[in-house]
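A short reminder: the numbers here are calculations on the coordinates, not readings from a lab. Quick caveat, the model's predicted, so the values are computed rather than measured. Cβ atoms are built from the backbone, for glycine too; each structure is taken alone.
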Structure P
């Protein structure tokens, strides 16, 4: 039987999600590519235990996390039922729908049929009556926003989700989506973009500033740029690394192009007496719009290391300026 640590709420900072009453931990746990059928699920269980013991109350899923699709929700649903059932009200569970999930014309994007069917499937896999946050995972160029936002509103109004979230929408579409939800009587709690020192497009496009002005929360993912913002790639490509495995998300060519930047950032981290990945994690929280940073972990030791970044000193304005000089922001891709 798992018994959570009595000290779990004394270690983690919690921040209001924008102007709303809901609070998120400074670091949240994401379940992409770490809890699928090919992963060590005994270690996955231990990761979930340690995350909660150290104050992570927010677990972030999507319908197609795995691989295979759906397996992260199914595997973790079993753990949630067996180990966390009596602590459900202490947990914030999120899931998303928008990317490819099942064959045919109704298995992705933003139609009402797809989103609401996907939510029902996610609830069944997670073995939950509701999720706390349900996201539209990406914008759909071929479905009217009224339909997609109407599905989110239905999810909230039916009690299958407590809050609505939006992920990766460009600013004009985001503004329209928030307005549509408001007209339907549903507020937008949170927005989820990729954000790290090497990828600031959502910031330079004005999205983070707008979220802050509107009082909408923001939880960022890919804070370490798929592992590039770590010390493992400073001098080469380790044989056991993601880049060496021909990952579509991180290539040796990308790393080679960024290596001078990485080495300069590592020098700042060394000056601060912290590893590069701690610097990168702390940097994501410098913008006042950012409520929480999503991390993934394959082992308990890795999770502990990521959480230890919370003990680093706050970045000074001089450090922030130096980082921006080394890695200037662009609008590329956003």
Structure Q
């Protein structure tokens, strides 16, 4: 059995564990394009979500409108909106699409092993822990699944989940209230990160109150971590001094290494830049949650459920 890795770009890897014929199409694919355009309100966003040229999306809609004899969308300055006829058709087509997906999944399942493509997003910090073990497990246990892995920051992955461009993703959540129906893979403490020669981070722990007045390299608003820091500042009367706003953890570390201040981040064992050291923030100790989240925009299939179970069982962050 030969695995094929096709690197389309730096953050997307498609892994075909085995070439298996998919179920026959149940619904005209052009109607699926219609549903996605209606959902996103944009031809370009739909093209991106469907991984197809925008010209093909436009042509699919035009052909449907020609067949129906009615306009489905009206163009606006911000994208497209449904016409009255489009609003009448959408719920029926959406219902048919869900039924078609379920039937296609039943057809695949009747052949034995789960089959089909599963799109999974991973945090950069989770790639080493999850990518290899997940690929190996899928190759061994789910030979009919085509695994598509995407790497991105937590906010980017959350956006792709919301748009239906991923089936599931490993992301960060800041507190218990934000977990909801996500599956918790790990709890990781927040750390103050500084240069190796900085005495401020020489100890194992660092009190939360000590954040007042020191130059911080943190994400800009509305990043979830920045929002949490703003709330902590109010609750504990902290005078936070933001020296630089940088959303990427990697860029934060570069600024810190250059003497720009201190970052606040989750630090996994053995993963910190050797130029830097970290101290766990305590009094109180602050934790974040690494969670596995399903998209609300794509139907669950036997393949997605099987891959999710594999991720939950990998225990990669232990």
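When percent of Cα pairs over 28 Å apart, for residues 57-224 alone is computed across structures P, Q, the figure 53 traces back to Q. Consider the structures P, Q: one of them gives 18 for relative contact order in percent (Cα under 8 Å, 6 or more apart) as calculated from the coordinates. Say which. The read-out was computed on structure P. Looking at structures P, Q, which one was distance in nm of label points 7 Å out along Cα→Cβ at positions 25 and 193 calculated from, given that it came out as 2.6? The value was obtained from structure P. State the single structure among P, Q that was used to calculate distance in nm of label points 7 Å out along Cα→Cβ at positions 257 and 305, giving 4.6. Corresponding structure: Q.
A value of 13.6 was computed for Kirkwood radius over Cα pairs in Å, for residues 209-280 alone; which of P, Q is the source structure? Structure of origin is P.
Taking distance in nm of label points 7 Å out along Cα→Cβ at positions 49 and 97 as the criterion, the highest value among P, Q goes to P.
Assign the value 0.96, calculated as Cα Rg over 2.2 N^0.38 Å, to the correct structure from P, Q. Here the read-out was taken from P.
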